[in-house]
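**Student:** So, here come the structures, one by one.
Quick note: the coordinates plus some simple rules give every number you see, no bench work behind them. Everything numeric in this text was worked out from a predicted model, so none of it was measured. Cβ atoms are built from the backbone, for glycine too; each structure is taken alone.
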Structure 1
Amino acid sequence: MASGGGRREFDAVILAGGAATRMGADKPALEVGGQALLLTVARAAAAAGAERLIIVGPHRAGPVGRALAGMPGLLTVHETPARRGPVPALRRGLAEVSADWVALLAADLPFLTGDWLLALLALARSARAAGAVLADADGRPQWLAGCWQTTALLAGLADYEGDSLGGLLRPLRPALLGPWMPAFAAVAGERRPAAPPPWHDCDDPAQLAAARALSGEVPASQDGEA
């Protein structure tokens with residue numbers, strides 16, 4: 001993935017510092033399919049070839065922290081003050097990016113893989129767009145599942161005073177990678193029409209339960225049932 005000068009194509013900024021008031025827990029550390037959400041996203045970025053994994057949020061201890069510590073290129077940074085929202089977190093993370101491209105990711109995407117990030121990067125480059133983001137069947141973008149030109153994000157942030165991530169990113173007119181596109185089917189696999197959607201996030205307990213069901217987990221209340 002490196003360029004002729006030895007420079008990697010992209011870094012990754014993972015936003016993992018939200019208050020998670022709807023979840024009532026440290027959301028990035030919750031598990032789907034036996035793996036913490038934050039680890040799934042970080043490993044997807046690493047598998048796609050990200051040189052730096054920039055996590056914006058608190059240092060995490062325990063198994064999650066130990067697993068992250070073993071990943072090359074990891075950097076954890078804090079926004080000040082903390083938990084002000086995705087736009088300040090993006091500003092903080094972007095300050096550490098040195099690559100021409102950056103993957104901007106939520107920390108709660110249980111079905112994200114490196115293949116999806118490579119597809120987003122390829123789409124953005126082929127479309128000569130400022131970026132590319134995943135979108136659902138109705139064309140709704142998942143703003144925290146995309147790859148962007150670093151300069152485009154910096155330019156967009158320069159005069160932006162709002163709090164909405166969509167308000168920042170929508171005017172950049174990214175390409176959308178959705179189920180209606182052959183490139184999407186190529187990653188999802190035509191033999192897996194019911195594959196979990198890569199844009200699915202886990203903002204609340206209902207979405208977390210849905211993700212666990214999609215991953216094949218048996219609800220705790222059903223464990224041991226005949």
Structure 2
Amino acid sequence: MKCAIMQPTYLPWAGYFNLIASVDTFVFLDDVQFDRRSWQSRNRIFDGGHVAWLTCPVKKTKRETLIHNLEVAEDANWQHIHAKKVQLNYANAPFFNDIMPILDALLEIGSTKLSCVNKTLILTICQMLGINTAFVNASDLNLTGARSEHLLNICRELDCDQYLSPQGSKDYLSKDGAFTNSAVELTFQEYSPTAYLQKQSNEFVSHMSIIDVIANIGVSAGKPYILGRST
């Protein structure tokens with residue numbers, strides 16, 4: 001069985017969904033420390049023709065707070081602000097209606113935990129795209145270990161014999177060496193997003209939120225796109 005392990009991200013880019021679609025089981029790595037500089041609470045969309053951050057507000061907390069314990073800031077309007085901003089900036093996109101289920105899910109989320117917000121949106125988008133991968137929360141496994149050792153322990157707990165990792169983790173996984181003599185085969189994701197016509201830009205901007213992908217090419221072409229096939 002092949003698995004991938006990633007922190008729950010806010011409205012991720014296409015490559016995140018490529019990783020999900022490429023494995024049997026996807027583990028939300030929600031039992032590690034929250035990083036305000038990461039994609040855990042933010043992502044990029046077009047705003048007035050420019051690339052802008054869409055950031056989920058979170059409460060100020062201790063540095064060692066784990067992702068699954070992090071709470072969203074007490075601002076009742078942030079979901080409506082995000083939905084409105086997406087609507088205003090993508091209203092003229094060719095497949096604007098295709099992103100409405102995502103915005104509806106965003107507005108209906110009642111949880112105060114950032115991880116729940118992210119997971120709900122990711123699962124909604126996977127359902128839209130017809131991705132049937134199984135999901136597990138790392139926090140439910142109660143496992144220990146630092147860095148790559150923790151990842152390896154998750155793989156062993158789930159009886160995964162293949163671990164698919166993003167290219168960005170290649171250096172530290174190779175240096176840590178936890179997988180070197182294990183029975184779990186370490187492989188790396190190979191995904192290069194192809195250009196598509198973006199309504200708000202004359203030149204293609206890569207690594208935008210999946211919102212941008214779906215609004216511009218639609219749900220039907222969305223899955224082939226994240227699988228690395230031509231749209």
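**Student:** Looking just at relative contact order in percent (Cα under 8 Å, 6 or more apart), which of the labels 1, 2 belongs to the structure with the highest value?
**Tutor:** Values: 1: 22; 2: 30.
If we compare relative contact order in percent (Cα under 8 Å, 6 or more apart) over 1, 2, the biggest value is for 2.
**Student:** In terms of mean count of other Cβ atoms within 10 Å over residues 49-56, which of structures 1, 2 is highest?
**Tutor:** Numbers: 1: 23.2; 2: 13.9.
With respect to mean count of other Cβ atoms within 10 Å over residues 49-56, the highest-scoring structure among 1, 2 is 1.
**Student:** Could I ask something else about it? Looking at structures 1, 2, which one was mean count of other Cβ atoms within 10 Å over residues 57-64 calculated from, given that it came out as 11.2? Before the final figure, lay out the partial values.
**Tutor:** Details: 1: 15.0; 2: 11.2.
Structure of origin is 2.
**Student:** 0.40 is what came out when FRET efficiency 1/(1 + (r/R0)^6) of positions 17 and 73 (r between Cβ atoms, R0 = 25 Å, to 0.05) was calculated for one structure; which of 1, 2 is it?
**Tutor:** On the way: 1: 0.85; 2: 0.40.
Label of the source structure: 2.
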